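Have a look at these structures, which come just after this line.
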Structure I
Amino acid sequence: MVGATGSIGRAVARAVCDRGDRATLVARASARLVALAAELGPRATPFALDLSDEAAPARLAEAAPDATDLVFALGSFPRTPLETVGRADFAAAVTEHCALFVECTRALAPAIARAGGGVVGFGDDGVERPYPNHLAYLAAKGALTAAARVLSLELGAGEKAPADRAGPVRVGLVAIGVVTDPELDDPARRAALARRSRLGRTGTPEEVAHVALAMLDATWVTGEVWHVGR
């Protein structure tokens, strides 16, 4: 579980442990990691890792040699309107939301292939239904969407797959729509977000986690983007 201390990461980790599976919790903030692991109990193992270090994906593979799946929930939500966005904003966003996803998937793919597992990342419904002031972020999520689909081919079992691969790795995205961080204490903002949803309410991290686990369990699904919260 990469990005375990964010709101969605915490919800996924809790759901994984609640159903009796084990979770390796990966994030930079070691104190928050330890607290989360203590809350979740013996099925959760904290692993503090700064993915900005180029050696981090290899360290992740060493720490989780028997990984069965990868859920990647890392990523910030920077405000980058057209008037102020620069090259550095795009570089940082693409690295955080796309490149690190690819690197972690590549590092864990051999173990996941042996287990017959899958990889789930989190896109954004704004790639198809854009909103303003988050140009670099949404561009990076668009890159992530393309990368996940390419990875589903690269790691699949089609005619061009390496003969010595242990098995295919399923790769997919959950494209999040209107989900409010439970720590956001702003009723006006919550109401504005709710008006964008067809259901008239914001979603919860727990509802997103449910879909992520459903995608992992869907053994004949790969290269797909499932939209939630429209």
Structure II
Amino acid sequence: MRKKLKRFRANANLSNLFEQGKPGYETLRGRWADDVFGNARPLIVELGCGSGEFTAALAERAHDHNHVGVDKRGARMFVGGRYALEQQLTNVAFLRTDVTELERFFAPDEIDTLWLTFPDPRPKTKQAKHRLTAPPFLDMYRRLVGPGGWVRFKTDDPSLFDYTLGLIRQNKLAAQLAYTDDLHQSRLADEQGALETRYEKRFRAAGLTIKYLQFQFVS
């Protein structure tokens, strides 16, 4: 608890981490290009970024894009925020908020690519509405991801993967849909850079395969 509180206090000094009470937090919507990054490069957003290592790794690899990691747990994001500043990564920022609040902070069509990396599978039927790939969330993503933009989804959970793929097909949401139940044995590994989150490495070490899909919303 003491370490967590220390990180919460340190977040106040991280210029790349936006949270309640800090300057600019309430005016981010539609202003990422102008007010945060100072350029109009395509915006890649990771939901549930945890400690931010995947967001930071994407930023290191894709300098021609801007990157935002979103999570509600500030103590975790402190790690990614500090690392990005130490490495002078000017194309990455972090936002502390719940995913349900995304439309407070991103305008329609503002996002080029949306990453969902290992969200909580919420396996009980009564929890289905809270899955980050449930219909209300997909509807929200559709409003936020611009024309020709991508949604990319990783999970180790076969039930969540099947649920998500089924929804996309049933509702005819996707163009350019591609998927695999074993990412690292698939050609799609090259397309998404084969970058691994901390959880992904742990899952693979335990013998689990990584399920992955990517798609564009139909017009």
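What follows draws every value from the coordinates through simple rules; no lab data is involved. For clarity, every value in this text was computed on a predicted model and none was experimentally measured. Cβ atoms are built from the backbone, for glycine too; each structure is taken alone.
Given a value of 17.5 for mean count of other Cβ atoms within 10 Å over residues 19-26, calculated from one of I, II, which structure does it belong to? Write out the running numbers ahead of the final one.
On the way: I: 17.5; II: 11.8.
Computed on structure I.
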Can you spot which of I, II the value 2.7 was calculated from, given it is distance in nm of label points 7 Å out along Cα→Cβ at positions 35 and 203?
I
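Have a look at I, II and say which one yields -13000 for helix-only ellipticity at 222 nm (-39500 (n - 2.57) for each DSSP H run of 4 or more, over all residues; to 500), as calculated.
Numbers: I: -13000; II: -9000.
The structure behind it is I.
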One of I, II was used to compute distance in nm of label points 7 Å out along Cα→Cβ at positions 163 and 195, and the answer was 2.7. Which one was it?
II
